[in-house]
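In structure tokens below, several structures.
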Structure P
Amino acid sequence: MAGIRLVTDGASDLTPALIGELPVTVVPLDVRLGELGPADTQKMSPEAFWQACAATTALPETSAPSPGDFQRAFLDAKARGEDGVVCVTLSSELSATYQAAASAAASVSAQIPVEVIDSRSATMGEGLIVLDAAARAAKGASFGEVVTAVRRCITEIVAVGTLDTLENLRRGGRIGSAQAFFGALLSVKPVIQIADGVVAGESRQRTRGRSLAYVVEKVAASGPFQRLAVVHAAAPDIDQFVELASRLHPREEILVATIGPVVGAHTGPGTVAICAQRAVAGGEGGSQR
């Protein structure tokens with residue numbers, strides 16, 4: 001039976017294990033790490049990527065997919081006999097990925113309906129939107145129903161995390177070297193959040209333990225949740241963090257994923273975050289505790 005295909009990009013951190021049998025196609029971004037080019041890094045699991053990062057002083061570099069990459073994904077959906085494509089991308093404030101997808105959608109408009117939607121988020125904030133929409137598509141939701149669900153879900157996403165190092169931001173030119181030095185000197189662990197598509201500083205915590213607890217406290221204020229994911233970049237204390245997050249959502253329902261190279265290139269190793277979809281009273285598919 002024909003249906004709706006969800007297309008997203010590699011910044012969503014959706015792995016085959018998370019997608020399962022859902023109608024989702026992931027278009028990778030290009031990632032370079034020293035002598036390793038996109039053809040190499042695309043074959044790596046997120047875990048293998050972080051092992052490679054630990055073995056080099058090179059900083060990862062990322063670039064958006066080309067319109068042709070998205071065009072191939074859209075036309076593949078047509079070849080499958082699907083009725084349309086809903087494409088959810090990394091925030092347009094953070095990447096040119098949305099523009100590439102929109103250009104591709106225009107080029108295939110005579111062949112298959114494609115709606116490109118800016119998630120205004122990243123990592124599993126973007127991923128949860130896709131999972132929600134794909135679950136609806138798998139149950140037979142129409143093109144218009146999936147589009148409406150995506151736009152509603154965007155308003156339900158909360159994404160808060162903490163960095164273990166400022167080095168990637170400093171070396172990537174995202175903050176001045178003086179600020180990076182000041183943060184490292186005082187062992188400041190910045191807490192960040194994604195708000196309206198932009199990564200913003202939320203607070204500064206003096207210790208790693210305090211930053212982990214603060215992230216949970218901050219997210220708790222937005223609960224309850226119908227979906228919740230914990231993501232990390234090779235964080236050694238991830239089990240401790242998941243235990244803290246289980247105060248917000250049943251432990252067995254928490255999705256745990258590794259931050260991939262697209263987001264991790266800028267946040268660095270040790271980053272942890274909670275991405276959650278709020279449970280809205282009366283909303284479809286929502287559950288409240």
Structure Q
Amino acid sequence: MDITFCCADTNADEWLPGLRAALPEATITLWQAGAPPARYAIVWQPPRQFFAEQLQLRALFNMGAGVDALMGPHLSPNTLVVRLNDAGMADQMAEYVCHALIRHFREFAAYDQDMAQRQWTYREPLPREQFPVGVMGLGALGERVARAVGVFGFPVRGWSRSAKQITGVECFSASEGFAPFLRGTRVLVNMLPLTAETESILNRSTLSQLQRGAVLINVARGRHLVEEDLQPLLDGGQLAAAVLDVFRQEPLPADHPFWSDSRITITPHTAARTLFQETVAQISGKLRALERGEAIAGVVDMQRGY
């Protein structure tokens with residue numbers, strides 16, 4: 001097996017020894033411009049030159065769940081694109097979303113302000129039934145988040161392209177289910193893949209259909225959100241807060257208005273990081289299965305984009 005490794009913002013000195021130890025039968029090299037063609041590739045946000053040169057790839061393994069950076073005519077139609085199924089990301093996503101939800105629900109930001117002013121103030125508990133949580137995208141990560149939210153007693157709703165049935169989750173699907181899903185949601189969690197159909201789906205029109213005083217939690221992709229629509233919705237009270245882990249430009253520019261808005265919580269695309277051991281084990285297992293001619297999980301439907 002000839003494997004090339006081309007991963008932006010990734011420490012190759014850490015990953016290459018681990019991959020070589022897991023796949024001793026393979027030749028694994030760090031991609032450089034002009035490198036000879038390989039049979040397989042392990043990538044994260046590779047440059048266009050990589051695709052122009054690597055024209056004989058049997059399969060391309062993405063070091064994450066989102067594959068939007070790989071879509072386009074530059075990719076050979078004969079190359080399988082394989083995403084990570086989980087690799088430890090689902091639990092991290094569930095932790096992040098539950099923390100953001102409970103921090104808002106329990107009004108911890110207000111307690112932080114009280115602490116800064118040395119004030120001892122009680123707040124009446126809020127009823128959970130008034131905070132229905134809607135999860136957009138019910139794949140492996142979205143389903144894990146929906147189930148985790150339900151543990152805390154919040155009403156949970158879910159919306160996906162195709163119909164799903166998840167115990168404890170009121171499920172909606174397709175275009176006809178989108179508006180009813182939004183109308184019954186007060187905390188909206190975006191877990192959707194980024195496709196032509198989902199880009200800019202978080203906009204003034206859709207977010208205005210949520211219950212008034214809603215909270216947006218976006219842990220999917222920055223291009224899902226029309227950023228200029230967010231602050232007017234906050235100013236008008238339609239949204240009470242937003243928790244954003246992803247942005248159209250990353251790192252977020254220092255002069256971006258989101259930095260100075262106390263209603264917006266910003267984290268640096270860290271809701272779920274790819275875990276080393278889990279990722280190496282999953283990719284090596286799938287590579288060997290392909291070599292044996294077996295079917296593998298996580299193959300991307302190029303028409304759907306995920």
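Every number in this text was worked out from the coordinates using simple rules, so none of it is lab data. It should be emphasised that the depicted structure is a prediction, and the values quoted were computed from it without experimental measurement. Cβ atoms are built from the backbone, for glycine too; each structure is taken alone.
Given structures P, Q, which gives the highest value for FRET efficiency 1/(1 + (r/R0)^6) of positions 55 and 159 (r between Cβ atoms, R0 = 25 Å, to 0.05)?
Numbers: P: 0.30; Q: 0.05.
Top value of FRET efficiency 1/(1 + (r/R0)^6) of positions 55 and 159 (r between Cβ atoms, R0 = 25 Å, to 0.05) goes to structure P.
Here helix-only ellipticity at 222 nm (-39500 (n - 2.57) for each DSSP H run of 4 or more, over all residues; to 500) has been calculated and equals -11000, so which of P, Q was it run on?
Details: P: -11000; Q: -9000.
For helix-only ellipticity at 222 nm (-39500 (n - 2.57) for each DSSP H run of 4 or more, over all residues; to 500), the value -11000 is produced by structure P.
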- Item | Value 155, calculated as volume of the Cα convex hull per residue in Å³, assigned to which of P, Q | Q
- Looking at distance in nm of label points 7 Å out along Cα→Cβ at positions 127 and 215, point out which structure of P, Q has the largest value. Q
- Item | Which entry (P, Q) yields the derived value 0.60 for FRET efficiency 1/(1 + (r/R0)^6) of positions 71 and 151 (r between Cβ atoms, R0 = 25 Å, to 0.05) | P
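With distance in nm of label points 7 Å out along Cα→Cβ at positions 39 and 247 computed per structure, which member of P, Q shows the largest figure? Before the final figure, lay out the partial values.
On the way: P: 5.0; Q: 4.3.
Largest calculated value belongs to P.
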- Message: Going by Kirkwood radius over Cα pairs in Å, for residues 95-254 alone, which of structures P, Q comes out largest?
- Response: P
- Message: I have 3.3 for distance in nm of label points 7 Å out along Cα→Cβ at positions 79 and 271, calculated from one of the structures P, Q. Which structure is it?
- Response: P
- Note on the structure: The highest value of relative contact order in percent (Cα under 8 Å, 6 or more apart) among the shown structures P, Q is in P
